[in-house]
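Throughout, read-outs are computed from the coordinates displayed, never taken from laboratory work. Computed from a predicted model, the values in this text were never measured in an experiment. Cβ atoms are built from the backbone, for glycine too; each structure is taken alone.
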Structure 1
Amino acid sequence: MIKMRINSLPKSEYIRSILHYDSDTGIFKWQHRNDVPQRWNKRWAGKRAGTINPRGYCVIAINGKAYRAHRLAYAYMNGRISEQLEIDHINGIRSDNRIVNLRLATKAENQRNSQGWRNRMLPKGVYKNRDKFVAQIMKDRKPIYLGIFDSPEGARRAHMKAARALHGDFARAQ
């Protein structure tokens with residue numbers, strides 16, 4: 001798996017000078033630029049910026065460096081972002097960069113809002129033990145046992161109840 005290095009964001013003033021962001025749609029478009037050759041402006045000015053990477057994030061290349069569009073959108077609207085904070089997609093759709101869908105989060109909060117493992121037959125927080133289903137949740141990197149259930153649905157309900165109590169707004173419904 002190729003891991004994309006997250007570059008430090010350019011200043012928000014610079015982002016605003018080269019990109020136009022529509023906060024209602026989450027779409028970036030290139031603005032006319034004076035710092036590039038005229039042929040670049042003829043080809044790209046006014047066109048949609050970015051591409052969707054294999055992980056589902058929109059990525060925009062600025063001056064040869066790749067930036068995730070959700071980080072650019074947040075900086076465009078709110079100014080500088082601490083490198084220690086992440087931007088969480090509230091609805092879990094990685095390409096939905098509308099400002100109403102983005103919020104600051106710590107790494108732990110962002111992981112709480114994740115969908116869990118992909119290509120699994122069981123819901124997040126549930127695993128099978130013989131012919132029963134066990135529910136557990138993580139808090140401060142420690143597993144909390146929630147019980148054994150006859151069905152995956154019962155274990156999922158227990159996990160969701162605990163997630164709402166422990167994680168509040170960052171609990172991910174599954």
Structure 2
Amino acid sequence: MARPVSSDYPVFYETYIKLVDEEDLVQAYRSSLEEMMDFLETITADKADYRYAEGKWTVKELLQHMIDTERIFSYRATCIARNEKQSLPGFDENEYARNADVHARNLKDLKDELLTLRESVYMMFRGFTPETLNRSGVSNNNKVTVNAIGYMIIGHVRHHFNILKERYL
């Protein structure tokens with residue numbers, strides 16, 4: 001399956017898709033799993049509640065955001081893969097973060113949840129046929145293909161890992 005082209009997704013997601021160098025989506029998921037395992041090990045407990053500036057998310061809040069987004073994007077991919085005709089809803093990431101209440105959550109549990117979720121999403125995409133990956137639907141009032149969502153999911157986490165490296169760790 002080829003990389004998505006610009007007509008496969010809203011322009012906003014170009015930032016994420018550009019972060020996926022791999023041409024093959026399944027290979028990209030395999031690589032991303034290894035990257036995630038290695039990178040998550042570098043986040044220590046003393047950084048869990050760290051925020052680099054007032055009003056910015058803590059490390060735990062950022063991990064929860066990645067979990068929420070991975071779930072939402074993978075749900076969108078599932079719906080479109082199954083030929084859903086309705087427009088799928090958007091979400092307000094800041095509202096989700098305000099209501100996640102991660103303060104009582106354990107950093108290790110968040111890291112484990114993100115990895116487990118990625119493994120599940122990888123298995124889902126590995127099972128999609130080329131025809132399924134080419135299906136398009138409407139999400140947040142924008143046309144998108146299943147294939148593009150797959151790249152967006154990987155790129156979204158890479159984007160936030162870059163932020164973690166640059167500003168948190």
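The figures follow:
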{"read-out": "Read-out percent of Cα pairs over 12 Å apart, for residues 87-126 alone, computed value 59, structure in 1, 2", "value": "1"}
{"read-out": "Origin of the derived value 14.8 (mean count of other Cβ atoms within 10 Å over residues 31-38; candidates 1, 2)", "value": "2"}
{"read-out": "Test item: relative contact order in percent (Cα under 8 Å, 6 or more apart) calculated as 42, pick one of 1, 2", "value": "2"}
{"read-out": "Answer label among 1, 2 for the case where helix-only ellipticity at 222 nm (-39500 (n - 2.57) for each DSSP H run of 4 or more, over all residues; to 500), calculated from the coordinates, equals -7500", "value": "1"}
{"read-out": "Structure with the greatest value (metric mean projected area of the Cα convex hull in nm², set 1, 2)", "value": "1"}
{"read-out": "Structure with the greatest value (metric FRET efficiency 1/(1 + (r/R0)^6) of positions 71 and 143 (r between Cβ atoms, R0 = 35 Å, to 0.05), set 1, 2)", "value": "2"}
{"read-out": "Identity of the structure behind 4.6 (criterion: distance in nm of label points 7 Å out along Cα→Cβ at positions 15 and 151, calculated), options 1, 2", "value": "1"}
{"read-out": "Per distance in nm of label points 7 Å out along Cα→Cβ at positions 47 and 111, the highest-valued of structures 1, 2", "value": "1"}
